[in-house]
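Visitor: Heads up, there are several structures right after this.
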Structure P
Amino acid sequence: MALDQAGQKEVAARRAAAEVQGGMVVGLGTGSTAATLVAALGERVRAGLRFTGVPTSLATARQARELGISLATLEERPSLDLDIDGADEVDPRGDLVKGLGGALLREKIVACAAGRLLIMVDEGKLVSRLGEKAPVPVEVVRFGWMRTAEALRALGAEPVVRGGAGSPFVTDGGNLILDCRFPGATDLAALAGPVKAVVGVVEHGLFTGMRPTVLIGRADGTCEVRG
């Protein structure tokens with residue numbers, strides 16, 4: 001029987017967990033696939049594995065701590081052997097859209113600190129071009145966020161504040177997220193610089209040029225490795 005999305009995520013997460021070796025310092029991502037990874041790593045810790053995790057969110061830190069995984073901050077361990085995370089889209093170049101889990105800023109900082117980046121996805125996350133399925137999350141400061149949204153519209157975006165203006169989602173850093181679609185854009189990677197340059201933008205969910213190894217959980221139960 002073909003695996004559903006959750007089953008495909010588990011295939012990718014368990015394959016990623018097998019990459020962690022004793023003594024490593026490992027970035028731990030955020031989101032549903034990352035939660036599956038942390039659970040798998042918790043099993044390995046109970047079996048005797050010892051490594052240090054650097055979590056990218058309070059939620060990941062809480063889960064890892066409950067499973068007995070040793071944690072450190074990026075300030076304590078500024079160089080990572082490996083960072084493991086999920087993605088919302090992966091294109092043929094290995095460029096990514098990330099941030100639907102709400103932790104894109106910390107995820108990008110941790111990814112840039114790692115010697116190697118592993119991305120776990122189910123096959124539904126594969127796209128021919130970025131923006132094909134998912135919006136691009138853009139983290140913005142709360143002060144003047146509507147003005148920031150207008151500046152993003154001038155770049156062709158259709159921004160929607162996550163959670164709604166009345167009760168918006170707030171990141172661990174105290175910022176808001178504008179989920180942006182760019183209906184007229186054919187190359188979102190080209191917008192990475194202009195979006196980041198908008199005053200009020202903290203970071204965006206376009207992860208380009210990072211050359212990750214991508215682990216793809218397939219419906220037939222196999223894991224394809226790219227990169």
Structure Q
Amino acid sequence: MGNVIEIEKIEKNYQVGNQIVRALQGVSTNIVKGDYVAIMGPSGSGKSTLMNIIGALDTPSAGTYILNGTDVSRLTDERLAEIRNKEIGFVFQTFNLLHQYNALENVVLPLIYAGVQKQERKERGIEALQKVGLADRMEHKPNELSGGQRQRVAVARALINTPSIILADEPTGNLDSKTSIDIMRLFAKIHASGNTIILVTHEEDIARHAHRIIRLRDGQIERDERNNDIAVL
């Protein structure tokens with residue numbers, strides 16, 4: 001399989017007062033289509049900065065980042081927004097659902113931005129909710145759903161545009177242990193269907209669900225290895 005992500009000598013510097021903080025220092029890695037990767041590291045290791053660059057939420061100070069054949073390192077904000085909507089499905093710790101909309105309306109939001117017609121949006125939204133086991137909750141608003149159900153809505157929204165990668169930032173951070181297992185079981189199912197998943201987490205037991213673990217420390221890759229101890233669900 002080909003690379004969906006190619007990262008070469010990525011640097012990211014921030015100005016804090018009179019000091020330059022080097023958040024990423026020459027990070028290079030490739031992620032192949034269909035892989036399931038966890039990015040780990042302590043606070044300040046650079047994992048959130050790397051996630052923001054992979055998610056086209058930020059651009060590097062130096063180096064190149066190629067996503068599905070497109071060099072996104074130097075794109076304008078407008079083009080970055082297009083790439084985010086087309087190529088990346090986001091799942092956040094805080095769900096990021098709009099409380100005035102029901103589950104179906106939340107799921108189809110990326111399709112509105114993509115200019116998809118109303119009937120097709122509805123059909124694809126229902127299909128996405130079926131994939132995450134929430135077809136019977138599509139008219140419920142977020143405050144009528146449990147934490148696990150809200151995260152499933154967020155996963156359905158991430159899948160709606162058939163993106164190149166699913167980027168999940170601490171997706172179980174606000175969930176109890178049982179619900180966390182349910183969500184990781186869902187990610188395993190999504191990965192088995194051919195999706196590329198990148199999981200950012202500080203929890204070892206969550207990272208063990210991934211097939212590859214990249215560990216960062218002080219803005220550099222400390223270890224990058226296949227996971228031979230994949231958690232059994």
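Visitor: Of structures P, Q, which gives 1.6 when distance in nm of label points 7 Å out along Cα→Cβ at positions 4 and 100 is computed from the coordinates?
Guide: Label of the source structure: P.
Visitor: In terms of FRET efficiency 1/(1 + (r/R0)^6) of positions 60 and 180 (r between Cβ atoms, R0 = 25 Å, to 0.05), which of structures P, Q is highest?
Guide: Of structures P, Q, the maximum of FRET efficiency 1/(1 + (r/R0)^6) of positions 60 and 180 (r between Cβ atoms, R0 = 25 Å, to 0.05) occurs in P.
Visitor: State the single structure among P, Q that was used to calculate mean count of other Cβ atoms within 10 Å over residues 44-51, giving 21.6.
Guide: Corresponding structure: Q.
Visitor: Consider the structures P, Q: one of them gives 28 for relative contact order in percent (Cα under 8 Å, 6 or more apart) as calculated from the coordinates. Say which.
Guide: Label of the source structure: Q.
Visitor: On to the next question. Who wins on Kirkwood radius over Cα pairs in Å, for residues 92-187 alone among P, Q, i.e. which is largest?
Guide: P
Visitor: Here's something else I'd like to know. 3.5 is what came out when distance in nm of label points 7 Å out along Cα→Cβ at positions 116 and 148 was calculated for one structure; which of P, Q is it?
Guide: Comparing all candidates, it corresponds to P.
Any read-out appearing in this document is the output of simple, stated calculations on the displayed coordinates, not a laboratory observation. Worth saying up front: this structure is predicted, and the values here are computed from it rather than measured. Cβ atoms are built from the backbone, for glycine too; each structure is taken alone.
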